[in-house]
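Below, each structure is written out as structure tokens.
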Structure 1
Amino acid sequence: MKTELSIIIPVYNEEEWICKSISRLYEETERAGINFEIIAIDDGSSDNGISLLRKLQSDLPHLRIISGPHRGKGYALRHGIHKAQGEVVCMLDADIPVEYSQIHKFFRIVQREKLDIIIASRFVHGGTYHTPYSRKVISIMFRVFRIAILGMSHIRDTQCGVKLARTQSIKSLLSQCFVDGYCFDTELLYLASKMNFRIRELPVQIVTFRSTRIQLLRASIIMIRDLILIRMVHSGRI
């Protein structure tokens, strides 16, 4: 039977969350009647999360685990998209900070309305997010930098950890992408906007209680660097 949805989850030292998150996601997606696969991309984890997840595979036949070196979230997502067999891909953070029904709802909208990309957004009307203060600070800082450097003010939220896209559309962009870290989402949406992809931003309710592992000063420097590089590379200045 043809795979309708490929859910791609980059995993880096997620031992605390990963087994519970994927088991529940698997069960709820199966219950929703969607033909799916879950692709967990190990980004060079040093904890026991992937080992524990492999023990679940015999009970979760639609779960694929792919291991690689630690290159960053963007690299892991690109790798997963290349391997995806579904008509639609869902890029999802490992702690899955949304209700599973919202993922399934967005999948149906992509299919029904022939969209290229759906962005789950915390910042459009109806969107909410309850996260630790450190995560909110980084989100606000990133948004300010992004608009100042790239524009893209028509997209309110590029970094929410839930996005769905038509697989054929998004694979057509991957050869142009170079960002391995957290700015990969922004690069992908920047290119999609330039190509006039059909993009829709829909409200989502985000709840996560884990604090970020990102160091604020270092993250800010890397974010600014990557945003500048995205602008320069994709405007032909490099």
Structure 2
Amino acid sequence: MGENIALAIPTYGEQMWIRTHRSIMDVERDPPPGRKVYDFMADSSGLTWTFNTLWARCLNERDEKDLKWMVMLHADMASPDPEWLTKLVGMAEKHNLFALGAAASLKCPGNLTNAAVRDRAGVLHRIGWDKLQAGPEVVLGTDFPSDTKLLINTGMLAIRVDQPLSEMLCFGVENAIFKGEDGTWRADFFAEDWRMSQWLSDAGAPYGVTGQILTLHHGSHDYGAGGG
């Protein structure tokens, strides 16, 4: 069984935040002990096409490169911790997870993260930094009732590429137009990361989110823990 890692970076217009580049360089300078890290990149305006291109490459090259994990890092995500990848994969393996996301702030001031819970009525509830950082090292999908889904993000994500279930994953979004009770037409959208989370839950794959890795999310300025 392989132990190596594909560091997958989706970009659009070949643009990348300078801090993202630094986080990649940190991994190249000091990779996890006993493992090789391969940089995979794909560029397109079609976000899910880019994700699936990277995922397909991992599946095609996992035997040749002895890949166990794909770690996705979005071009607007970074960590000031040079050991971020080692810690992310280490936590995922410690908890025997198929997928683990590192929480990041929304691109706005405040305490909320890009992780959420979807209740039985379909209502989304964002998870705050206070809950993630005061709680266990990893919040698991199984910490919630079966009719409630933990929704994690793909911005900094470790996911197994060497399992039978790996061959069933496909990133996608859900779009809809519907007429509300007041007669007004509305658009609805379910993003690829939350759709992936729901698929993981429905498939019975162990997954979770951690607030224990320092992250930065690039927007109008750099949002760290607590939105600051």
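Here are the numbers:
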| item | result |
| --- | --- |
| Origin of the derived value 14.8 (mean count of other Cβ atoms within 10 Å over residues 38-45; candidates 1, 2) | 2 |
| Structures 1, 2, by mean count of other Cβ atoms within 10 Å over residues 118-125: label with the highest value | 1 |
| If mean count of other Cβ atoms within 10 Å over residues 158-165 is computed and equals 18.4, the structure in 1, 2 | 2 |
| When mean count of other Cβ atoms within 10 Å over residues 6-13 is computed for each of 1, 2, the largest belongs to | 1 |
| Comparison of 1, 2 by distance in nm of label points 7 Å out along Cα→Cβ at positions 22 and 134 - largest value held by | 2 |
| Computed -13500 for helix-only ellipticity at 222 nm (-39500 (n - 2.57) for each DSSP H run of 4 or more, over all residues; to 500) - originating structure among 1, 2 | 1 |
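Every number here is computed from the coordinates shown, using simple stated rules; none is lab data. The structure presented is a predicted model; accordingly, all values stated were derived computationally and were not measured. Cβ atoms are built from the backbone, for glycine too; each structure is taken alone.
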